[in-house]
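Throughout, read-outs are computed from the coordinates displayed, never taken from laboratory work. As the structure is a prediction and not an experimental result, all values here were calculated from the model. Cβ atoms are built from the backbone, for glycine too; each structure is taken alone.
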Structure I
Amino acid sequence: MKIETVCIIDDDPIFVYGTKILLNHNSWYGSSVLVYENGKEALDDLTALVKSEEKLPEVIFLDLNMPTMDGWEFLDEFIKLPLKKIPKVFIVSSSIDQRDIQKAHSYAIVEDFIEKPLSNTLMANIFKAIEGEDKAVL
């Protein structure tokens, strides 16, 4: 099973660019990447998708430190939405603070905390694990 849509919520254009390259040069996902520079933009757009009953991205890569609305504030609001299918959220941060890692794992929606930068191998492992979960459900 391919992931159709991936969402990147990060204000670092270099990270966004690198992540898009990793996605585009591999066959893990379909064709759509949604990019938001802060949690507020992402929350507004994803809330609109939920209200219109459109499909949400299957995977969200979420940075913690962003202007306007950070990753924690985004998560606090996102988990309140009436989600029919819950996306796999991966926090991707340059923080190595154990408190951030523990806090990330306190959210049921968060799959994992990943230290930047993403690599081809790490990305492959993420998508293989998701694919394995889907097969296990069948």
Structure II
Amino acid sequence: MTENRSVRLDKWLWAARFFKTRGLAQGAIEGGRVHLNGQRVKPSRPVQCGDSLEVTKGPYRFIIDVVGVTDRRGPAREAVKLYEESPASIAERERIREERRLQRSLTLGPERRPDKRDRRRIVRFTRRKEG
């Protein structure tokens, strides 16, 4: 981890464990789900200490400040040291997580798993020819 150099944005997101692969990081950047200092950027844009990032993953949005720079992916404990997340971002993610948890508890699932007879009916219904 070095403080005085820069590294590609997609490499940094991968090293900081926001994305499992560099390809996923590139796709998110090109899709407009990552903003550097409030601007939409390309995957090759250099990231330095002090930069501000906004990363959107699914329903969650991370607002972080870059504290360390590395292009090597290490353990999760080391990756967390590369950034600081704003308290407002953490609170918003917790609120969304709780909201989603409550929604899941309100939806009713099936009473039981389908048995063999039910599965046959399902297969017959889904493979039924139209027309």
Practice task
Of the structures I, II, report the one carrying the highest value of FRET efficiency 1/(1 + (r/R0)^6) of positions 79 and 111 (r between Cβ atoms, R0 = 30 Å, to 0.05).
Solution key: I
Exercise for the section: For structures I, II, calculate distance in nm of label points 7 Å out along Cα→Cβ at positions 7 and 71 and state which one comes out highest. Expected result: I
Problem - For Cα Rg over 2.2 N^0.38 Å, for residues 15-86 alone computed as 1.15, the structure of I, II it came from - result: I
Completion exercise
When I, II are compared on FRET efficiency 1/(1 + (r/R0)^6) of positions 39 and 119 (r between Cβ atoms, R0 = 35 Å, to 0.05), the highest value belongs to I
Problem - Label whose coordinates, when mean projected area of the Cα convex hull in nm² is calculated, return 13.0 (choices I, II) - result: II
Completion exercise
Taking distance in nm of label points 7 Å out along Cα→Cβ at positions 31 and 47 for each of I, II, the highest value is that of structure I
